[in-house]
Structure 1
């Protein structure tokens with residue numbers, strides 16, 4: 001995160017590059033994402049406290065780590081954010097979630113051009129929602 005979101009030079013491109021790195025992690029850690037697929041497939045058979053502990057230890061931490069970066073970007077006047085954790089969830093939903101669903105968390109490859117289009121469109125939708133109005 002720090003590599004792309006610490007010093008913002010071009011907010012749209014920095015968010016695209018950050019999101020593409022997050023997508024690349026799915027193929028970089030195939031064993032981890034095989035476990036994610038298994039957990040999602042068996043969620044109805046896993047006790048709710050176990051699922052909550054898994055979410056709290058894994059998927060939720062990504063939003064919690066991203067939120068302070070988005071808050072700092074907003075504090076610079078580049079984003080209009082009331083709830084940084086919600087904004088982090090929105091950025092994730094608009095970029096990596098669609099790719100994860102289409103690829104079954106990396107099990108089915110998606111052409112790089114398609115990944116670029118999805119991420120770019122997601123970042124642009126995020127910015128349309130969170131760019132401050134002109135003064």
Structure 2
């Protein structure tokens with residue numbers, strides 16, 4: 001267990017929330033670009049936008065979320081709380097989603113394999129549902 005002063009803890013917690021919001025925004029925006037790449041307008045341009053969003057926003061934010069979350073967990077977490085285990089599991093699922101987006105962008109630079117019919121619903125809503133679950137677990141601590 002790391003012993004952090006309370007002032008550092010609250011700033012670290014605030015930073016964790018801010019970069020988590022940035023991470024979620026980057027994932028949702030990149031997924032939106034990929035879903036738009038299935039349309040008529042130059043698919044490669046939308047994939048390029050998604051790649052820029054991931055490399056300039058989502059990737060650095062994900063790294064900072066993992067680092068700050070790890071510090072917060074090491075400093076002030078009670079490992080006997082079940083909500084914390086579920087929250088960490090949801091964060092791992094979100095990280096897997098992030099990596100799947102990166103693979104999809106890398107494998108399809110021309111954007112021709114993306115189709116808006118399933119991407120619009122599943123791809124964009126998945127991180128939103130995960131983030132809602134994480135926020136509810138942290139704020140309400142239902143169990």
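A short reminder: the numbers here are calculations on the coordinates, not readings from a lab. Everything quoted here is computed from the prediction, not taken from an experiment.
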- [ ] Kindly point out which one of 1, 2 the value 38 was derived from, the read-out being relative contact order in percent (Cα under 8 Å, 6 or more apart).
- [x] 2
Task: percent of Cα pairs over 14 Å apart, for residues 9-56 alone from the coordinates reads 55; which among 1, 2 - done: 2
Task: Cα extents along the principal axes in Å from the coordinates reads 52, 35, 23; which among 1, 2 - done: 1
Task: Which entry (1, 2) yields the derived value -22000 for helix-only ellipticity at 222 nm (-39500 (n - 2.57) for each DSSP H run of 4 or more, over all residues; to 500) - done: 1
